Structure I
Amino acid sequence: MTPDELRTFCLDLNDATEEFPFDQGTSVFKVAGKVFALSALDAVPLRVNLKCDPDEAVRLRGEHPAIIPGWHMNKRHWNTVTVGELPDRMVRELVEDSYDLVVAGLPKAVRLRLDRS
């Protein structure tokens, strides 16, 4: 998966936006104002921070050396994924899982609006 493919996939999720609150090199992808992915898209290797269920995060880290505790994030809830070391399909699933976790934590009215979009 290339940086452009990662960006496009994140932005194709319902109501997703890209912001640069830290610097112009760090893309922060949000849904309804809440972060679901962060990546320095020009970094080599390409990595992305993704939200994850705490038990699932530990399991994934144990099974995949390309998945480590979230860099500069709450390590209980975030993983850092080295994109090129995992199948693209798995990266897409991890991005979707992160997005879904964030959406699940949004107020009901916002979730309903997203469902209708």
Structure II
Amino acid sequence: MGRWLNGTLREVAYGRLVADFKIRDDMTNPANVLHGGAASAILDDMIGVMVYALGREQAYTSVNLAVDFLHAARLGDVVRVTTEVIRAGKNIVHCEGRIEATDGKVIAKCATNLIQTSVKLPY
């Protein structure tokens, strides 16, 4: 999914990632607006990468993803995505993310919980 989304990382810090994404034709609905599924995929993928980068021994997977769609992003727009860990427990990691337009308008925001799996990561 990350290869298809094709974002550009701008900031990497422990518990925080920032990336830019250009809204392409295959990410839009018939009105040439960022599709909600694509926005959700961007947020879910970025949060997954950020949690992976925490350096834990086990893989984590999403339990839920609550997304609010607040503004439109149009074909050709470049959006900034910021994801942050809010609380990193032993088994559950709670995160938030947001997609913003260049003018600062929040296009979408989410809250999600990821749970530890039994899958060992190959570091």
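Here, each number is a calculation from the coordinates, and none is a lab measurement. Here the structure is a predicted model, which means the values were calculated and not measured. Cβ atoms are built from the backbone, for glycine too; each structure is taken alone.
General remarks:
- Here the criterion is mean count of other Cβ atoms within 10 Å over residues 47-54, and among I, II the highest value is seen for I.
- For -5000 (helix-only ellipticity at 222 nm (-39500 (n - 2.57) for each DSSP H run of 4 or more, over all residues; to 500), calculated) the corresponding structure among I, II: II
- Distance in nm of label points 7 Å out along Cα→Cβ at positions 31 and 103 derived as 0.4 - corresponding label from I, II: I
- Ranking I, II by distance in nm of label points 7 Å out along Cα→Cβ at positions 55 and 95, the structure that comes out highest: I
- Test item: percent of Cα pairs over 17 Å apart, for residues 15-78 alone calculated as 44, pick one of I, II: I
- Comparison of I, II - label where FRET efficiency 1/(1 + (r/R0)^6) of positions 7 and 63 (r between Cβ atoms, R0 = 25 Å, to 0.05) is highest: II
- When P(r) over Cα pairs in 10 Å bins from 0, in percent is computed across structures I, II, the figure 14, 46, 30, 10, 0 traces back to II.
- If distance in nm of label points 7 Å out along Cα→Cβ at positions 23 and 39 is computed and equals 1.9, the structure in I, II: I
- Origin of the value 28, where relative contact order in percent (Cα under 8 Å, 6 or more apart) was derived from one of I, II: II
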